[in-house]
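The structures considered in this document are given below.
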Structure P
Amino acid sequence: MLIIFASRTGNVRRFVNKAAELSVLGLRTCELPEIPSFQRAHLVTYTDPMGAIPPMVKSFLEQHHRKILSVSGSGNRNWGRDFAAAVDKIHQQYGIPINLKFELSGTHNEIQTFIDYINNKSEPIETNLRILKFQTDSCATCATVAGALDNYGIPYRDINPFDHPDLAAQYRVRSVPTVIVIEGEREILRMVGYKPEIIEQIRGLIKTGIQP
């Protein structure tokens, strides 16, 4: 498995190198801006000031985000809410699952958690459907829904209705969490709150393409 990473101060590079040494699966690594030919990879990045995604990483994702299985990031907890915030923004903008947010070059336990995720996580299911999950950071049920979707490898886009009121109005979202499955321009399924049976329906739609 390939790990693509961006490192500014060397912390991410040290983290990735340690992970490659400890992994029994023989992880390969590549540092941006070099981009090899690849089918699937995991991404590790740093965060720019004010919690921004580094331009080099943003440019890479604009072309290759569909090939990225997870995103992890280094940060400093002294930054408060901006701690490894690029990871959250990448997840929100591209729907890429989050593996890990770690301090500086990572502890041994953090590196092992990163490796375990890569070893055990199945690849996301390929789909032509779009899945929008409207959520807020303070919503516990939203986190439960995210966990259920992630467990099945179902790709989705996180949208905070307070940050994107135009999209909330367009899709008639009145509460969170709301999950909407869209085929083309047509809504084919909606879940308000957390309903395990509808999660199963979404899983079935993604796997078979059969409409309800």
Structure Q
Amino acid sequence: MPARIVDSADVSPDASIGDDTSVWHLAQVREGAELGENCVIGRGAYIGTGVRMGNNCKVQNYALVYEPASLADGVFIGPAVVLTNDTYPRAINPDGSLKSAHDWEPVGVTIETGAAIGARAVCVAPVTVGAWATVAAGAVVTKDVPPHALVAGVPARQIGWVGQAGVRLEPVPGADGGAPRWRCPQTGQQYDEFENTIRKVAAE
């Protein structure tokens, strides 16, 4: 089905909106933005110029996704999240003149497949949040987040691991013979730590 864009949304005719995507009240999607299929853009959300978004993403109410952010498939952006784009923010230049678009270089936040950013979290560009990672509500991310990591706090620090279900993993008691092993309490899937992330353990 074609995209659903409510009358009160402000969507540039130069934006690309995928099939089955919904853009809700008072949301703004700027020129050059590319949104994939089956996405949801919540009330009052902002999608900046040239932002790239994959399929099956959710951007919740009043989240601000500034260009040149890049979101892979299945990314969740919680309410009032901010993805920044200015490393050295100033309203004016050193001579006192108002900064224009040509006076600074935007830098983006990259969110990889399946990752989730909790409500009111801030990701300070340039950072990458790895696939299936979770950023806790209210966290401030200033460094890259490994895939499957669970991070929280200001600044955000890793406090655990999460699987694809998003549930915090539990250590497997008595696991030996190598890397620490973790288990998802929801799915039963087990993981080994591997090269600063985790990987699925094949069923035995």
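Please treat every number below as a calculation from the coordinates, not as lab data. Note that the structure is predicted; figures quoted are calculated from it, not measured. Cβ atoms are built from the backbone, for glycine too; each structure is taken alone.
Here are the numbers for this structure:
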{"read-out": "Test item: helix-only ellipticity at 222 nm (-39500 (n - 2.57) for each DSSP H run of 4 or more, over all residues; to 500) calculated as 0, pick one of P, Q", "value": "Q"}
{"read-out": "Entry that produces 9, 33, 29, 19, 7, 2, 0 once P(r) over Cα pairs in 10 Å bins from 0, in percent is calculated, selected from P, Q", "value": "Q"}
{"read-out": "Read-out Rg and Dmax of the Cα atoms in Å, for residues 108-195 alone, computed value 14.8, 47, structure in P, Q", "value": "P"}
{"read-out": "Which of P, Q leads on relative contact order in percent (Cα under 8 Å, 6 or more apart), largest value", "value": "P"}
{"read-out": "If semi-axes √(5λ) of the Cα gyration tensor in Å, for residues 76-131 alone is computed and equals 28, 12, 7, the structure in P, Q", "value": "Q"}
{"read-out": "Structure (P, Q) behind the derived value 21.2 of mean count of other Cβ atoms within 10 Å over residues 60-67", "value": "Q"}
